[in-house]
Structure P
Amino acid sequence: MKLISWNIDSLNAALTSDSPRALLSRAVVDTLVAENADIIAIQETKLSDKGPTKKHMEILESYFPDHAIVWRSSCEPARKGYAGTMFLYRKELSPIVTYPEIGSPTTMDSEGRIITLEFDGYFVTQVYTPNAGDGLRRLADRQIWDEKYADYLASLDAQKPVLATGDYNVAHKEIDLANPASNRQSPGFTDEERAGFTNLLGKGFTDTFRHLHGGVEGAYTWWAQRSRTSKINNTGWRIDYWLTSDRVADKVTRSAMIDSGARQDHVPIVLEIKL
């Protein structure tokens, strides 16, 4: 199986705008079409609570005619047009689709952050983890989220193997970002968030990129848009992951970033596994 995950940072902008950034985004979509994946996970869709419009669906179906589409948007009491996730999967796969809530604090369960696909022999689940926010204002809530999410994944793993992906909004180790020393109190690299990710892996999950590539340096999935030179200089962060249950990690044959050209922000990540 081939699976891809990508934080798109606004599905509407990527599909319907003619801005220079949107054109770069559509070039990435073209790359995903060429990859011909079985399952594609999309985060930060930023769609309304009604989900994709008819126009959105027509465009997606033109790109991925062999795939079914399921989505989850942020809805009240959470902010609208915020966060959100989507799966595209080959129509013949026909999984059971669930939209779990994990008992997270504030409005996090209403922000469209998790979708899970259940197959006969495994789960595929994606997450868009809440950001700790400016001034770390959401860090305490984020810590609770991390604990609840880790427990949720463990509950799936107790039933059958899990493939988990998404934007986890944390660089786990110093090797996972270009400037660790100056970012110790930045959202995504606090001791608390890193410990949360360590706890998640400790429940029986493998970071497949490190499993295959070891201590390779300079491998990132996100470059800040506010810095024009972040990607040119490769001052990035690795905050997007493909995780698997430990017991199937050795079945992974590929875990890598997909080139997104000049486009800053997130790159897609791909997993190939023999299940």
Structure Q
Amino acid sequence: MTKVGFNLLAWSAAISEEMLPVAERLKEIGYDGIECFLGVEDKDAYRKFGEEISNLGLDMTCVMVMNPEENPISPSAEVRQKGLDRIKWAIDRANDLNAELICGPMHSAFATFADKAPDEDEYKRSAEVLAKAGEYAAQADIMLAPEAINRFECYLCNTMSQLLHLVEQVDHPNVKSLFDTHHANIEEKNLGEAIRTIEPVLGHVHISENDRGTPGSGHVPWDETFATLSEIDYDGWLTIESFTRDDPDFANSINVWREYNKPWDVAEQGYAFIKQMSEKHGL
């Protein structure tokens, strides 16, 4: 059975007690779990938050990004080691949270570009870092799910074919992949074919509208998406990732300059939409 989650980035990038009432209300709506951003450095905050979320009966997944000084595709061995260390740090924090999965564009630094297309040396360097990270993740029973994101935020992996190429090189059972409908809506010719392409290593799904607002309110081909997920017998998370300006610093960092929908409108209407589409397509 699939599980339905909601990413707390709609409210805040921080791990704090202020998010507990949010988690409680998400539980009341019907969500199986939450997804949080791994950015805060306070280790104790993760342990405490993880315990409280577990006490609510919610499961947990996490998301992370990489900075330029820890870029896994850098020619510098020192920089790549910092990248591996950062992913290991994220795995430790996810373990503190009792989380089962970390997703995000951990294959390369976010919004960091070169004046060229990606080359095989970069895929190889990224795969080597992710393979070592996968070994570390296996000890904590945590899955890593690298994400292909759009061309304005990344140049290594924009499509499912590029992501598959990378993950097959990693070749580790604890490293799979994330399919995000927002990014796929920009980069893929056909979302159904994109899902079939990544199916052998698919580990996580983000349900995100084309404008990052409420799922079902835009032009993402949802029937095709849910029908194909049903076709491949997907049984992982369906997690809504929607962004707002509730956390201005985070919003500014990802170029969110306006409100799409209010967080609780996204949460309530989005949950109903996922349930409706899942029932319609037998997912």
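Values in this text are rule-based calculations from the coordinates and carry no lab data. Everything numeric in this text was worked out from a predicted model, so none of it was measured. Cβ atoms are built from the backbone, for glycine too; each structure is taken alone.
Comparing mean projected area of the Cα convex hull in nm², for residues 180-227 alone across structures P, Q, the highest value is found for P.
Given a computed value of 1.00 for Rg/Rh (Cα atoms, Kirkwood Rh), for residues 76-163 alone, which structure among P, Q does it belong to? Walk me through the numbers on the way to the answer.
Numbers: P: 1.00; Q: 0.97.
The structure behind it is P.
If distance in nm of label points 7 Å out along Cα→Cβ at positions 52 and 84 is computed to be 3.6, which of P, Q is the source? Source structure for this number: Q.
Consider the structures P, Q: one of them gives 26.1 for mean count of other Cβ atoms within 10 Å over residues 100-107 as calculated from the coordinates. Say which. Source structure for this number: Q. Among candidates P, Q, the computation of helix-only ellipticity at 222 nm (-39500 (n - 2.57) for each DSSP H run of 4 or more, over all residues; to 500) that gave -7500 used structure P. Taking mean count of other Cβ atoms within 10 Å over residues 28-35 as the measure, the highest value among P, Q is held by Q. A value of 1.16 was computed for Cα Rg over 2.2 N^0.38 Å, for residues 132-203 alone; which of P, Q is the source structure? The structure behind it is P.
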